[in-house]
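What follows is calculated from the coordinates using simple rules that are stated; it is not laboratory data. Every value quoted in this text rests on a predicted model; they were computed, and no experiment measured them. Cβ atoms are built from the backbone, for glycine too; each structure is taken alone.
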Structure I
Amino acid sequence: MPSLTTSHELRVLWRARPAMAAVLLAGHAAAGPRRARRGASGTRARQGGLRKVPGLGWVSADPVVARTVLTDHRHFTIVGEGGVGHLWAQILGDWVLDLFDGPGHHDLRTRSRELFTESSAAALVSGAWSDQLVAARGTLRDGGTVDVARLATVLVGRMMISLLGIPTAGPPTDDDAARAFATGERLASIALGSAGSTYLSGEQVAAAREIVAELTSGVPDGWRSAPPDTLLGRCRELGLGLDETTGLASLLMVAGTETSASAMSRTAALLVDTGEQHRLLARMSAERADPRPRAPGEPDAVENVVREGLRVTSPASVIGRGVAADVEVAGRTLRAGERIMLLTWSANAGAGPFRADRPYVRETRQLWFGAGRHLCLGAALARAEIAALLHALWDDGAPLRVVDRRAKSNVLVPGYERLVLTRA
C-alpha cells in the first residue's frame with residue numbers, strides 16, 4: 001500500500017495490535033475516494049462516513065465527522081463509556097468526572113493554558129535533554145550508531161521525572177529515565193482491550209492505582225515546594241489544587257509519554273525510509289544560507305516535518321467518546337448511552353503519504369492532538385520534543401540510514417522497540 005504509508009509503518013501498526021491495525025486500515029479503505037471541495041483553497045474533503053460496527057459502536061474515519069464530534073461537548077463526552085475519562089474515573093475517583101468534562105474542566109483549562117507555551121516547552125526540553133542530544137549528535141558525527149527508540153524512551157522518561165518530580169537516588173540517570181518510562185507504559189497497557197469497552201475489572205483498577213501512586217509520589221512535595229519555574233510549581237502558582245495537579249500529572253503520564261516517543265522514532269524512520277530526509281536537508285541548508293524572517297505562522301523546515309510526522313504517525317490512533325444526548329451526525333442518529341470511535345490515524349492518512357514539505361492541510365489541522373476543549377494540553381511540548389530530536393539527528397547536514405529496527409508488539413501506542421541509525 002505505497003500510496004498510504006511505508007511498509008515499515010504498517011508493520012509497526014500491525015505488531016502493536018493486529019486487530020486495531022485491521023480496523024484502522026479498513027476504516028481508511030471504507031472512507032471512500034476524495035473529492036475536491038469547492039472554495040477550500042486546494043484542500044481535499046471526504047464524503048461523510050459513519051458506521052455502526054458490532055462490538056465497537058459507531059466508527060468513523062472521516063476528519064470532518066471527527067472534528068464535529070470532538071467539538072460538540074453538548075452531545076458527546078469524554079467521561080461516558082467509550083471515553084478515556086471513563087477509564088480514569090474508575091482509577092482516580094469520581095472527582096475526575098467534573099475535572100475532565102464538567103464545569104471544573106473549563107476552569108482547569110482556563111488556569112492551565114499557560115503551562116505549555118511554545119517558549120516554555122522549548123525551555124523544558126532544553127533543560128531536561130540537552131546533554132543527551134549533544135551526545136547523540138556527537139556519536140553520529142564520529143561514525144557511531146544511535147538507537148533512536150532507546151534515546152526517545154530515555155528523553156521522555158527524563159521529561160517525566162522533571163515534570164512529575166519523580167524521586168531518584170541522585171541526579172537522574174538514563175536508567176532512571178527508562179524505568180520511569182516503562183512504568184508509564186505499564187499504566188497505558190491497562191487500556192489494552194478497551195476498544196470494545198472502557199469498563200475495567202477490579203484487578204485492572206487496583207493495578208492502575210498502584211502505578212499511579214508510584215508515578216505521582218513526588219507530586220505532593222513538588223506541588224508544595226517546587227520553584228515557580230517548574231511544572232508543579234507553576235500549577236501551584238496558577239492556583240491549581242493538589243487534586244487538579246495530580247490529575248494533570250496523570251494525564252501527562254498516559255497522553256504524553258508513549259505518544260511522544262512513538263512520534264519521535266517513527267518520524268525519524270519515515271524521513272529515512274521515504275528519502276524525504278534529503279528534501280529536509282536541502283531546505284535546512286537553504287534556510288541557513290538565507291535566514292530571512294518567516295511570515296507569521298510559517299513553519300521552518302523542521303517544524304513542517306514535525307507536523308507531517310504527527311499527521312502520518314498519529315500515535316493516538318483512536319479517540320473515543322460517549323454519546324451524552326441524542327444527536328444526528330453525517331445523516332445518522334446516535335442515541336444517548338452509545339459510543340463512537342474516531343479513527344484519527346485513518347482520517348489523517350487520507351491526505352497522502354509522508355512528505356517533508358507538505359503544505360498545511362486544513363482538513364486535518366492538528367487532529368492528531370484531538371480538537372475542541374479537549375485538544376491536547378501538551379501539544380506545544382510534544383512538538384518541541386520531536387523538533388529537538390530531529391535537530392540533533394540532522395543539523396549536521398548528513399543523511400542517515402537504518403542499521404537495525406524492531407517494532408514493539410502488544411502495546412497501546414505503536415512504536416519501535418529498536419531503531420538504530422548511523423550516517424549513510
Structure II
Amino acid sequence: MKRSVVSAAALVAVALPLTACAGGGTGPGSGSELTEGPIKIWYSTNEQEIAWAEAVVDAWNAENPDAQVTAEAIPSGKSSEDAIAAAITAGNTPCLVYNTAPAAVPAFQKQGGLVNISKTFDDGESFITERSGDAADGFRSPDGDLYQVPWKANPFMLYYNKTAFAQAGLDAENPSLSTYDDVLAAAAAIKTAGSADFALYPPASGDYTNALFDFYPFFLANSGGEQLVADGAATFTSPEGLETLEFWKTLYAEGYSSAEAYSGDAWAGPFADGVAAMGIAGPWGAAQFEGKVEFGVVPLPTADGIALAETYTFGDSKNVGIYSSCENKQTAWDFTQFSMNADNDLALLETTGQFPIRTDLTEVAADYLAGDPLLATFAEEVPLTVDVPNIANASEIWQTFRDAWGAAVQTGSADLDETMQSAADTIDQLASQG
C-alpha cells in the first residue's frame with residue numbers, strides 16, 4: 001500500500017507522546033446523534049495561514065447563520081502538539097485543528113481525542129479518497145481507519161547549483177541526475193573541479209529526525225512509496241532499501257558528503273552557502289536559496305531512474321483533525337469539506353505557497369502554476385507524497401534506524417548488511433508493541 005509525511009519539527013515536538021501505542025478514537029458521533037450548530041476551530045500561527053483561514057471562515061459564516069464558526073490561532077506553548085494534547089486532557093479542544101501533525105495522531109488517538117472519520121461520517125471515506133487519492137492511505141491508523149483529513153503537503157525534490165555544475169563541466173540546464181550512478185558521477189566531477197566542497201550535505205547529527213533529510217526521501221522514491229515500517233515490519237533491508245543505503249554509504253566513503261555537523265543552518269545552510277552543490281528540500285527551499293544560489297530542481301534520483309510523474313517523495317504534511325469533545329460534529333465535517341473545496345484549496349496555494357493534497361491540483365491551479373514553473377514542478381509530486389508511518393514507538397524506531405545509519409553509512413565503521421538487519425529486527429519488536 002502506498003503511503004503519504006510529517007515535518008521534522010513535528011516529529012521533534014511529539015517525541016515523548018509517540019512512545020504510546022495507537023489506540024482507538026471515538027465511534028460514530030461518540031455514541032450520540034450528529035448535530036449542527038456553532039463550532040470553534042484552531043489554525044496555525046503562520047501569518048499567511050491566518051489570512052487564508054479568516055477568509056474561509058468569513059465566507060462560511062455569511063452563508064450559515066445557524067452554524068457559525070469561531071476561529072483563533074493555536075494557543076502558545078512549547079509546541080502545537082503540546083497545546084492540543086493538553087486541551088484533549090481538559091476536554092476543551094476545538095472541533096477542528098488545521099495544524100494536526102500526522103506523527104502526533106497515535107498519541108491523540110490513545111487519549112481518545114480524535115473522531116474516527118471513516119466510521120463517523122457516511123461520506124468520510126469517499127470525500128477523503130476522492131480528493132487525495134492513494135496519498136490518503138499513508139495517513140491511516142493501524143485499524144485501517146482515518147482519524148485525520150489529509151490537507152497540505154510540501155514535497156521534497158533535489159535542488160542543484162547551476163554555477164557549481166557548470167564549473168565542473170556538467171550540464172547546468174539539463175543535468176543527468178536521475179540515477180544513483182548519475183549523482184555519483186556528478187559528485188566526482190564536482191570534487192575534481194573543486195566547484196563545491198561537497199556534493200550533498202544533509203544534517204549530519206544523530207538526531208532521529210534527520211533521516212527525513214537524507215535516507216527517507218530517497219528510499220521512498222526508490223521503493224515506490226514504501227514507508228520505513230509497513231505491516232508491522234521494517235522495510236529498509238529490502239533490495240530497494242539496500243540500494244539506497246549503499247548509495248549514501250558511497251557518498252560518505254568518497255568524501256562527497258560530510259558526516260561533520262555544519263556550523264550554520266544544518267538544513268538549508270550548506271546549499272544556500274554554496275558549500276554543497278546539491279540539496280534536498282521542499283518548495284519552501286526556494287525562498288531560502290533565492291538570491292544566494294542559481295538553482296534548478298529535479299526529481300529525487302533512484303537506482304534505475306524514474307520519471308517525475310512516478311517518483312514518490314517525502315511530503316512534510318499537516319492535516320486536519322476533528323476532535324471528540326466537539327458538540328456539533330456534523331457542522332465540523334461540513335466545514336472541513338467546504339474549506340477543502342477547489343476554490344479554497346486554490347486560495348490556500350495562492351496565499352501560503354503550500355500544496356493541497358488533491359489529485360487534480362494541476363488542473364485546479366493550472367492558471368496559477370503556469371506563471372510559476374518551479375511550483376508547477378513541485379505540484380506534480382503532490383499526489384505522490386509519502387509521510388512517516390502511523391505506528392507506536394515511532395521516536396524509538398526512527399532513533400534505532402538513525403543509530404545504525406551513523407555506524408554503517410556515515411562512518412562505515414560497521415558492516416552495512418549486518419547492522420541494518422539488526423536495526424530492522426529491533427524495529428520489528430518495537431512495532432509489535434502497539
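Can you say which of I, II returns -16500 when helix-only ellipticity at 222 nm (-39500 (n - 2.57) for each DSSP H run of 4 or more, over all residues; to 500) is computed? Matching structure: I.
A value of 2.8 was derived for distance in nm of label points 7 Å out along Cα→Cβ at positions 103 and 303; which structure in I, II was it taken from? This value belongs to structure II.
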